[in-house]
Structure formats: structure tokens, C-alpha cells
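Structures follow.
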Structure P
Amino acid sequence: MNYKYILPVFLFSGTVLFSQATSQTIVPNENLIAENIPAIPKSLSEKIKKYSESRSANFTAIHPNGKELIMVTRFASTNQLHKISQPMGNRKQLTFFEEPVNSADYEPVKGEYLVYSKDIGGNEFGQLFRLDLKTMESTLLTDGGRSQNGGMVWKKDGSGFYFTSTKRNGGDRDIYFMNPLKPEDTKPVLQLKGGGWRINDISDDGKKLLVGEYVSANESYLYLFNTETQKLEPITDRNEKQIVQGNARFSKNADEIWYVTDRGNEFNRLASLNLKTKKISYFTTDIPWEVSGYTLSKDKSKIAFETNESGLNKMYLMDANSKKYSEIKGLPVGLVNNFEFTNDGKSLFFSQSTYDSSADIYRLDLATNKIERWTDSEQGEMQKTDMSAPKLIEWKSFDGMKITGFYYPVSKKFTGKRPVLINIHGGPEGQSMASSLGSGNYYTNEMGVALIYPNVRGSSGFGKTYIASDNGFNRMNSVKDIGALLDWIAKQPELDKDRIMIMGGSYGGFMTLATAYEYADKIRCSVDIVGISDFNTFLKNTEEYRRDLRRVEYGDERDPAMSAFFTKIAPLNNTDKIKKPMFIIQGTNDPRVPVTEATQMRDKLKAQGNTVWYLEAKNEGHGFRKKENVDFQRLAVIRFMEEFLLK
């Protein structure tokens, strides 16, 4: 499977399910806390309906027979599991929960049941469940508490799977074995230190696991775990720092593994490593971009891999014996979300999206190279002519570094200089790619607001030097990249430098808050979604399983010098410089950026007399996932833009 990070989405696509105060206004539902948000006219929700009814389809599992898929899509409030058995066939919904279900695995031999993960209220404490496909009954398999459970790797005979869990102490991610038909017999097999561990693969005989240790976006290691002797032995050298070594898979050769690494290169390459001699062979050096994911066929004779080329994906097929590969032709220009071979190796399923369509599922016939479409997700009433096509732009920052991003121009029906919304991704190792705006097309097509999605330093996809260039004491250099973007906007004849709004989620929320105080005279307003307002308090209160992982990226607040730096740059400590209106949006149950990061910022701005709108969802976590909340958020943001960006 593709191993790309799935980042929270903060400009959502998605039916308005709000209670109505009068026949003319919309009010928040009972799970939303709204402060200072003025009445939202019902006419606005009717106007945006054209843009808010799109959906997507991503497959999550292929039946062992290769003829059925489990896919994820939304028909009510949240994403749920559906089964599809033929191209363009009817989708049968399998789960019907208030909480989203975004992943599942078939039992790998007969496919008589699924194992899926689900949390509560966005708290990300995913619990595993077994879904019997005959009775449609779900059974809880894990402890049901404040633990994260997932990363399943099945034994080839279907007798059970290894998985990771934080249940021992909430901070360390250990490995367990479970027979999902006898969950009461679940056994711990390996205690580990830290929250960055995952199981990459299992040998055909079930006796060995490939285990990965993620330290940071620039550093990871591989180990071999013998399930019989219980010994964990390093494959890579733990003393070698700042090298990515991950996504390992067993080769057909018993002494060899496949993996991706940036050793000796700016970008991740597909490589093999001999376990005995430690010799490394690289196979994608002639592609000057990152290999962002790959998958092996069951017989290990074929490899499909994906590259990330400046925010667009290409797919390649490789013969695992000859090591020769070629690009898969005939794909629309866009993004590939995941891909996997059928057990017989005759087909490759994948999900793909383009700027004018959300994700859908396709099948590549490897004998004929024909691509067959399996789903065609509705875009609501949006037409392709309503959708803005991204353009790659670039500018130079304060130190000469080249920064790029995607610019979505407004409809041609608008004239004159156009206002701009700058939307900054999270991560910080995320990447803005050439995706569909979805409901964001309302901004470009109905409001005449141009959108820019920058990839400031620290973003992934541009090499290991770039991704590390914002770490630690270099944090504010990425904010300066936004300052340089503001200067770039001022030089564009079609854009209005006096009407700019900053918006971002998670780390992008910190960037939004920092821009609000660093460049207060150059922006009109800002929208902070689940953003960090002080790295000291953030690192103190984020969930334990992720705290050390974040310290590697941001810096260790236990170091007095770093703590002092955090104090200096904290938006919470620079509110006196924030002069423009701000909208703060947060989920109560957020395990990554705790709700206190939002409330402390809100309270301090209010105490100073600043204009602050506030929206909090009691049944959400790190970004809104339930459609009724997503819809109200969108309407409130539009009202904020009407009031402070457009007037």
C-alpha cells in the first residue's frame, strides 16, 4: 500500500443539517460552541449547496478473490465502509456509525470478515472491530479505552495479525498478536520505547517481521523481529543519523528487502538491501523526484511505485527480477491516493483525483494496459467549468531560497484586482498538491477570491534539505516565506495586495497566527484552525505518544534556550501586534493540538479588545469530519470573509 501521510483537510467538501432559529437564519447544532459569529442567512446555505455536495471514493481493501472491493465514501454525515463488486456497480453500505470509518482489512484467505478501526469524537484513540460479513455484526477487539490500536499486518494463513498499540502506558507503541476470532487471547510480543514504531511486513512463513522506527521526517530505521526467538535486531545502523529508511518489504530473495531511502540523495529512492552483506542497490536514481510509495505483488514479481513530482503523482511498474520499469501511461494528470495488486497479480487497483474531480477508483489490467473506471463520484451541481485549475507559482524568499505553491485563479467573470486567500498546510512536513478545491471553488467562482496554497520551507516533496530547513531555531524562516509571498502578490497585476486573508490548520494554524503578528499591516484577517499558539504549552499538553516525535521537529522545550525561543515567537506572547480580525476554529477532543491552544489565544485576544470569532465542536478532534459541522464551519468562514476580506 501507498504510505503517504494523510493529513487533516481544512477546506472541506461536503448537506446542511443545522437547526434553524427562524425561517431565515441558520444556527449551530447542539455540538457546536459559537462565539461572536453573526447570524448566517439561510440564503447563503442555499447558495453554497451547489458546491457542498461532492463526495469521493477511495478503496481500502481488495477481497482475496480480487473481484470485490471495500471502499470509503460518505452518503450521510461521515465516511463509512461500502462494498462494490463490479465496475460502476452499486455500492452497498456496510457500516452506519456517527463516527467515520476510514480503513478496513479483509481476513486474507476467505474474506469472510473485515477488521476496521474507529475512534470517538475525533480523539484518535482508534479501536479495532471485527465485522462479520454474513451477520453484519461488529465486535470490539481492543480495550476500548484511551489507546491507539492499528497498523495491522496479517499472517499469510489468516490465523491472526500483528498490530501496534499504546495501551501499556499511553506513550510507547508496542507490538501485539491477535486472532480476531479469539480477541481475549491477544498477546504482547514486543515492548518498545517511543511512539514512532510500525510494522512494515511479515515473512511468508510468519516467523519474521520488518519493523520501522520513525524518529522524524528526516530520520528512520529498520529492524528484523524474530517472532519465535522474540529477538529484535537492527537492519540499519542506529548510529547513522538524518537518513530516511522506511516502508520495507520482504523480497522474493530471502536475504533481501525492498525499501525507500534518501541515503546519498536528496530524494527518497526505491532500493534493495541485502540483509547479510548490507549492500544497497538503488533503482530510481534517474527520476529526480521522491518515490512516495510502492507496493509488491503477492508473488513479489512486480512492483508498482509512485513519484511525487512537484505536487503531481506519476505511477510506474517495475519487473522485480530485471529491475526495469516504465511509467503507466494514460492516467489523467492528478494525484494517486493508494494502489494495490490483486492476489493473482493480474490487476492493479488505485484511487486517483484531479483538479476537476474528487477521488475515484480505477483498475489497471496488466495484460492489456487498459484502465477501467470503477466509481464515478458525484460532484453535486458543480460543473467542470465551475472548477479552478491550479497553476504552479514560485517566488524567492528573504535568503534567496525558491519557494513554490499552487495558485487557483478566479472565474473570468470577475474583473479588477482580486482578493486573495492564502491557505497554509499543516505537518509541518505536509505538502500542498495540485488537488481539487471541492467546495473551495465557491471562493473562486462565486466570491471572486483567488486561492494560494504555498509550500514553505519544511514541506515534504522537495528533498531532505528543504524539509529540514525550518527545524528548531529556524522556525520563523518559514513565516518569512509567507512574507515573501505577500511581496509577490503585491507585484501581480490581477491580485489585490490590500485584501489578503491567511488561513491554515494545525502547524498551518501556527503559521497563520505568526503571520497575523509578523505582517499585521499586510493582511486583512486570518482564520486559525486547530493551530499552535505556544510551542511550550503545546508540547506540554499534546498526547504522550507523539510528544518526543514533535520535539525532534520543533525543538525540545526542556532545553532552556529552546524554551526561551518558543516564548519569544509564541503568537500567544505577541498578541499586542495582532491588529486584524481573527477566526479561531477547534475540536474539543483534539489529541494533537489540545483545545487549550485555541482557548488561551481566544481569551487573550478578547481581553485586548480584538475582534475574535470562535467555533468549537464538542464531537470533533484535529479538524472537523462530521458533515453538519463541516458545513457550518464553511458557512461561518464565508461570512467572516464577507465581513472582513471583501468589504
Structure Q
Amino acid sequence: MKKLYIYPYLLVLILLGSGVQAQEQPTLRDRANQLYNEYQFAKAAQLYERLVDSKKPRQSDLENLADCYRKMNNYGMAENWYVRVLEDSTSNPINKLRYAEVLKANAKYAEAKRAFQDYADKAGSTNEIDLQIRGCDSAIVWMQQPTTHKLRNESSVNTALAEFGGYTVGDKVYYVGEPDAIMFKNVYGWTGNPFLRVYSAKHNEGNILKESNIAEASFNNEPYHVGPVASNKEGTTLYVTRTHPGKEVQKEKEDRKRYRTKNLELYIYTNDNGTWNETPFAYNRVNEYSVGHAALSQDGETLYFVSDMPGGQGGTDIWYSERLLNGEWGEPKNAGPMINSAGDEMFPSITKEGVLYFSSNGWPGMGNLDVFTAMGTKETWSKAVNMRFPVNSPADDFAYTVNDITNLTEAGFMSSNRKGGLGSDDIYSFTYLKPKFTVLLAGVTYDKETEEPLADANVSLLDEQGTLLAKKTSESAGRFEFEVDVEQAYQVLGEKVGYIADSAFTNTNGLNPGDTVKVALYLDQLKQGKTFRLDNIYYDFDKFNIRKDAAVILDGLVKIMKDNPTLKIELSSHTDSRGRDKYNMTLSQKRAQAAVDYLVSRGIARDRMIAKGYGESKLLNRCANGIKCSEAEHQLNRRTEFTVLEL
């Protein structure tokens, strides 16, 4: 099947089913492969995880599992599994390219650049690889010098599912979201979530969204994806992207398998006394290409949209139609090579000042989709300019719309699936102000054991919610600096291969412009025979399941194992003294095994870990048999540690 679009539900071909050769008793691998070939990646990944949990997993199973997570935009898990894939020196070079892409998506720009260069050395350099390397170089600089955009997650409407594409009409904001599976039983196999619907919410002057509901309109009755939405100034005409619901299908063959797919189309809805009347866009060609992602010029005379119709610059391009004297839309024209690239352009929006915002993966950028801007109209535009960090991130950033402009500020909404959000895609409101950095946050990274300054550590600045604000590398004397705002709380995280990360929390409360706040980070070096406690991994009394708070800490150990591919450890668990000694020994073994199983599910080979339960034989405090202790004291003994066996 040809790859039209990068994002699973923005402008994609919707897969409805496939025909495969019937087998009387399909194996687990047969079922996994069928789901993978049907683009039901969420379900396929579950089966592949069972297949690769063996001493000698098949390379093809590992590759498909890594690819499932990549296509679901779960780049953290994708990176874990691509590390396993590349342990095989005979691996197809394309896996090195995919690995580089997910490293970039995880903000590991220096490592991604090396991986792209390694791929180019093996497979040959291309314009695409050069573009990726340039993007890595630029991202490192942009993260050290962020713009003054302030982003706020609209948590009142965002959920664990996807919400994106906020578009303001008066005091209302239309956006696209995945409904709760309880309400909508039909799901999209690519993500495992329900098909998209259009929502509406109210907002105030601060762009805070509230009172969200599924829009009561006829276009939400379609069987597949609906949205995003654009509108005229009055809100009386809506331009809605939707998946073609008819029986006409486009058939393609891949590996002798037959697929049935659907394209997207654009519909125009006009409000007539509360009733929405629909009209198809005159240039929908659902059997040939997709059309969607509309944006209307302020005067209502030019309609911009996205399509992969013939005659474009690359995958999906921005096109436009001009309104004719009879009110109909004229023949589409390509918006030109200043904004359209060899990649994919999508989600255009345009202000009354003639500023175009759009997302693209075809120009040098920080992640997959980045937001760009240009000045002009129709097919005449200035050079596309990257909006830089923090508008852009290592993830997908798109649907940037401005709804308020003054001489000093801009405000609006954008969407992103960046880390720190509530779901796969979230809506963020933003304000853009003139620079006003006032306080210096200065620190030093140290080797914890020697207390000597530690150079070349990766230092990340995060806000209270864990959102990445900036990232730097400590200098030769271990020093690093960030410019920050007053009356804010921050977390500073230091990481380096071969070391256990360290973090510090600080704030700028009560400080004045020009003040300095200082932090110190102590990174603990991995050494053979050394034991490290995994802080805050606790178990409920008499239980061995991995709690959600423990999973977060274990993910840190996953990163350590991934960054140090020859590291082998003993993962040990300890109980408190309550209960019989023999039972506690068995319980601790189950807890240690549960922790190992969790790491295996995150891509760490089982033969790199030994699970060991010590029961109550290594208590940390006085709480032995017969001694009365508080629950907090007992919980301190219910802990998990790891000991370095090999480096």
C-alpha cells in the first residue's frame, strides 16, 4: 500500500479490511502478521510481544513489533524495540533509518544525527537524510534558545485519547477528538481507539476551554473519521474533512494481499436556521486522491486545503481554489514550492494579515511534523520558516491557529503529541510575548562518587508538569545555565550514558530580575558489583503487581539498560517482616519476577536480567518480626534494587 501520509488519522487512507489466504488453524504469528498487514498495529503489537519473549526471537517479529510502535507514534517503545532489532548485525539498513527517526522523535538529536550518518554510510546519502541531519543540528540550537511562546495544556478538554485541531468561531472552539469507547463501539485498528468526531467547547479571553461536548451536527453521524473543521468568520459555513463513507473503494496489492482503502473528502456545511445542509467540495475525487484540512482566507474568497492530487511537489501539498463570480469554487491550483516540499504539508491556517501557518515533515525540523510560517497569498509566498522550540518539539506539532493579535502578543491554539501531555494528541493554548527572561538558573553536574565536575552530561529543564522547556550539554567544568522566569517551579534533570540520572527541584519565588538560582546534580556511575536502590518502587501489602507509580520508576531502569546495551543486572525484591518467612521469600521472588517481566515488555532482553527475591532477610530498619512499626516503616522495606553483574 502506498504511503500517503505520515500521521494515522490526519489525511490517510482508511483501511477497512484485507483478504488473506485462509488457514484452518492460524498460528499466533499468522494472527499477528495478519493484524499487522491490516494496519491494526495496537492489536498486532500485543501478539508480537508474546512471540519475542524467547531466547532466540525471530528478527521479523522484532522488526514488526518495533514498526507497530513507530506507526502508533509510541516512539519510546519503538526505540526500545529497535535497539533489540539492531543487535543483529545483518539487520536491514532500513532499520537503522527507522531507529534514527525514533531517536529524533525522542529528542535525542546528537544520537539521531549519528544514526542517520551511519545509515547514509551503508545505504548512501539522500536529500531526505541530509534534511534529517540538518534538522538535528537546528534542533540542538533551538532547544538551547527557546522562543517566548508559552504553552498551556487545555486539560479540561484533553483526555487519555486524542484531541486536536482547535478552531475558534466566536466564543466557541471546534476541535477533533476520539470519543470514549463505551459510547462508540467501532474502533480504528491503527490506533485501537474510536473513530474521530467533532467536538465544541466554550472559551474565555484567556483561551481556557470548558464545557466540551460532541457537536450536535449531521456531519458527526458519519461511520468513520470526521474532522478537522474550518469556518467562515460568521460561523455559518463549516468546511469539514471526513472519510468517504460510500461503497467505492480503492484496491491495492502488497505482498500478494488485497486491501480495501478509503480516501478523505471535503464537505461544506451551511447553517440554515439551525440545520446544517451539506454540499460536497466540487473537486473531491475519492477514487483517486484525498482532499481535506481546509482554511478560508479572511475575505472568504480563497479556500486553502491539503491534497495528494496529481501535480504537487511531494506527498500532500497545500492547494487553493478561488471563489468564482457565481459563488462556486474554481479549479484547484498548487500553492507552490516555497511552502510545499517533497514531503507532506498539512493543517494550513491563515490570519487576516496574510500570515500562513502550516505543518510539514518536508523541511528541516525538530520532529516529525513541525509548524512553519510564511507570508503571502495563493501561489506567492516567502520562504517557509520553522517556528522553533517550544512551538515545535521532537513529536508531531500541528494545527497552529491564531485567534488574537496585538502589537505585543499573539494567542491561539495548537496541537501536539509531545511528552508531558494527557493523551496521544492534546490541544494547547499559547501566547507569544516579547522576550522577558529575568532569572539565571546555573548549575554543575558532578560524579557522585568522586565529587568531581562531570562534563558532557545532558541537562534538561522541565516545568512543574514535566514538560520539556530547554535542553543543553554541560561544559568541560560541568557547568550549565538556563534563563528562566520569576515565580515559577522547575525540575532539572541530568543524564549521561554509564551513569544513574539525577534530578533537582527548584523555584524562582521571590527572586528579582538579574538574580541567580543554583542547583547541583550528582550522577552515580555504574560499576560491576554496585547495588542501586530504585527509589519509590513500592508494592501493596501482600501483592506483587507493578503499580502505576512503580512503572514510572522502572521506565528509568529501561532507559539505563537501553543506553548501556552490555549491562546485565540482578533485579532484587525485598518484603517487610510481616507474614511467614517462607511466604515472604516466595512473594519477593514474584515481585522481582514481575519487575523483570515489565522490563521485558519494554524491549529489554530477558537474558540480561536475573530476578532474585530476598524476602525479609535484608531489612533496612528495626522492623523485624514481633516489632510494632508504622505502615510507612514497613513499606520502606518493600523495595526493589538492582546490582550490576556485567558492564
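Any read-out appearing in this document is the output of simple, stated calculations on the displayed coordinates, not a laboratory observation. Because the structure is predicted, anything quoted here is derived from the model rather than measured. Cβ atoms are built from the backbone, for glycine too; each structure is taken alone.
Computed quantities for the displayed model
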read-out: For 3.5 (distance in nm of label points 7 Å out along Cα→Cβ at positions 398 and 534, calculated) the corresponding structure among P, Q; value: Q
read-out: Structures P, Q, by distance in nm of label points 7 Å out along Cα→Cβ at positions 174 and 222: label with the highest value; value: P
read-out: For mean count of other Cβ atoms within 10 Å over residues 118-125 computed as 20.5, the structure of P, Q it came from; value: P
read-out: Test item: distance in nm of label points 7 Å out along Cα→Cβ at positions 422 and 446 calculated as 2.7, pick one of P, Q; value: P
read-out: Which of P, Q yields -6500 [helix-only ellipticity at 222 nm (-39500 (n - 2.57) for each DSSP H run of 4 or more, over all residues; to 500), calculated]; value: Q
read-out: Among P, Q, structure where Cα Rg over 2.2 N^0.38 Å as derived comes to 1.03; value: Q
